[in-house]
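Read-outs throughout are calculated quantities, based only on the coordinates presented, and are distinct from any laboratory measurement. Just so we're clear, the structure is a prediction, and the values are computed from it rather than from any experiment. Cβ atoms are built from the backbone, for glycine too; each structure is taken alone.
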Structure 1
Amino acid sequence: MIADLRIRFAVDDEALSRLHTDAFGGDHVPSPWKARLERHSRSWVGAFVGDQLVGFVHAVWDGGRHAFLLDTMVAPDFQYQRIGTSLVAALISDLRELGIEWLHVDYEPHLDSFYRDTCGFRTTDAGLLRLN
């Protein structure tokens, strides 16, 4: 199935919150995605089948040349169809056009092949500190 990719689409908080719950599990809690994206993200991309949001990714930024890829998600019924790969590729292309020079990503070990082999990221040393 081919999804329609939409860059910086008009975000529906409920639809994106539902996708997040479906993709990551947990209790459904509506979140103010639209306001957060407009305030903190340089770009975002949605994957749609008809009017249904089935995938999403975004990049927050430092106001300069660095951006940070976050929240790559695809609805379970649409996974393993290269939608995630297409989302990340579209985001990378848009960020290049916007003048972003470096794109960072953190991920869990089971996603290493996706981000390194499929999406082209290289590994780096990084640090993490839990604040709360």
Structure 2
Amino acid sequence: MIVGFTASSFDLFHSGHVAMLKEAKANCEYMIVGMQTDPTIDRPEKNKPVQSVFERYVQLEGCKYIDEIIPYETEKDLEDIFLTYKIDVRFIGEEYKDKEFTAKQLCVDKNVKIHYNKRQHSFSTTNLRKRIKESE
């Protein structure tokens, strides 16, 4: 069985998330999602989630492209997921191609294929936040 993995905070779950998860699931048989509880814990430049961990978990649980959800807090936790689980392919946005990212070397060392998702849409959490603010 080919096990896939991707990670995000999945705040304000939107069409872009679904498109990414659909592409990922089409390239594996079992899809694990790491849901970061608060990316600002060790990356202060990131946005603090608007939705609670529970709200985001319930939304992910309802997505048919996800088989398992692993909440995690820090980038170290993300590395521990790669050390603990048998993952065959990691899905990450194409904007990370030729850049360093958490657990990249672990993927190389453990022969985990890295699949760069294509973003062929304009959906993003940043744009959604902006649209919400402008509509108020």
Structure 3
Amino acid sequence: MSGWLLDPRLAQCRRIYLRDAVFEANIGVYDSERAGAQRLIINVDLFVALSASTPRHDRVEEVVDYDFMRATIRSRLARGHVNLQETLIEDLAGALLAHPGVVAVRVCTEKPDVYDDVAGVGIEVLRFKDPG
């Protein structure tokens, strides 16, 4: 596991994740990338305080629903072309952190089709909600 999982700010959190979700995205700075959508693999880890994610009545309304992660990604991608993966992950991290139950978020994007001899090129960020 990654070292960031040992951060003490995550000790009282539950991790909710979206793994290897594949989207068609309009992303990139090169003319070939601007010509149309390309595959983009996105991984998200949401860290939710146990107090905000431990259901008492076994109802989805009592937790952070993972549909929220997928819908947030789809909504951002629907807004149109973005040049940089860095811009996209910052947008996604900010939108996901806006959920009141989320303490921290890790977002990773990967372009799998950039090079024939490379499985993927990507960017990753870990952000914590400002306690103030």
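Using relative contact order in percent (Cα under 8 Å, 6 or more apart), single out the structure from 1, 2, 3 with the greatest value.
2
Here FRET efficiency 1/(1 + (r/R0)^6) of positions 44 and 108 (r between Cβ atoms, R0 = 25 Å, to 0.05) has been calculated and equals 0.75, so which of 1, 2, 3 was it run on? Label of the originating structure: 1.
Of the structures labelled 1, 2, 3, one was used to calculate Cα extents along the principal axes in Å, for residues 20-91 alone, giving 52, 20, 17. Name it. The read-out comes from structure 3.
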